[in-house]
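We did not get these values from a lab; they are worked out from the coordinates using the rules stated. A quick note: this is a predicted structure, and the numbers were derived from the prediction, not measured. Cβ atoms are built from the backbone, for glycine too; each structure is taken alone.
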Structure I
Amino acid sequence: MPSVGFFRVRNVGGDVVLADPRMGLEPNYVFQFKVAEMANPHALPLPNQRYETERGWEKLPWVWQRI
């Protein structure tokens, strides 16, 4: 599923992480991928790797209500 223009990019300890903010809650998005590593002076692209985070299951009732 493409992000259709909805995405978030952030630097996490030198990793460039791309996320689809339509799925999940800040900062625990379901679809997150490490796409590069920061280098001097530019980021170095990498093959896409799934970036695992905590799921924040305690927020699931709120997410279900949003759906």
Structure II
Amino acid sequence: MATFTNGVLNSSTSNSLTFINNATASGASDASYVAGPVVKIGNSNFEFPIGKGGFYAPSILGIGGGTF
């Protein structure tokens, strides 16, 4: 489980943040999110805690896995 409280986590194509199957993320907001690539492994539903430029803009993935 990843809990976002304050601050932006920066990732890159060579250093992405990866969530394993059944992982969760909570607490993301305009004040705390991932800026850059996030990878989800597995087939559970997942809300990507992503944003850019001070704005949280989650992307929700249903059944299946993928990269955003």
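Figure out for me which of the structures I, II the number 30 belongs to, where relative contact order in percent (Cα under 8 Å, 6 or more apart) was derived from the coordinates. Answer for the origin of the read-out: II. A value of 0 for helix-only ellipticity at 222 nm (-39500 (n - 2.57) for each DSSP H run of 4 or more, over all residues; to 500), calculated from one of I, II, originates in structure II. Figure out for me which of the structures I, II the number 0.9 belongs to, where distance in nm of label points 7 Å out along Cα→Cβ at positions 8 and 24 was derived from the coordinates. It traces back to I. Upon calculation of log10 I(q)/I(0) by the Debye sum over Cα atoms at q = 0.14, 0.25, 0.27 Å⁻¹ from the atomic coordinates, which of the structures I, II produces -0.46, -1.11, -1.21? This figure was derived from I.
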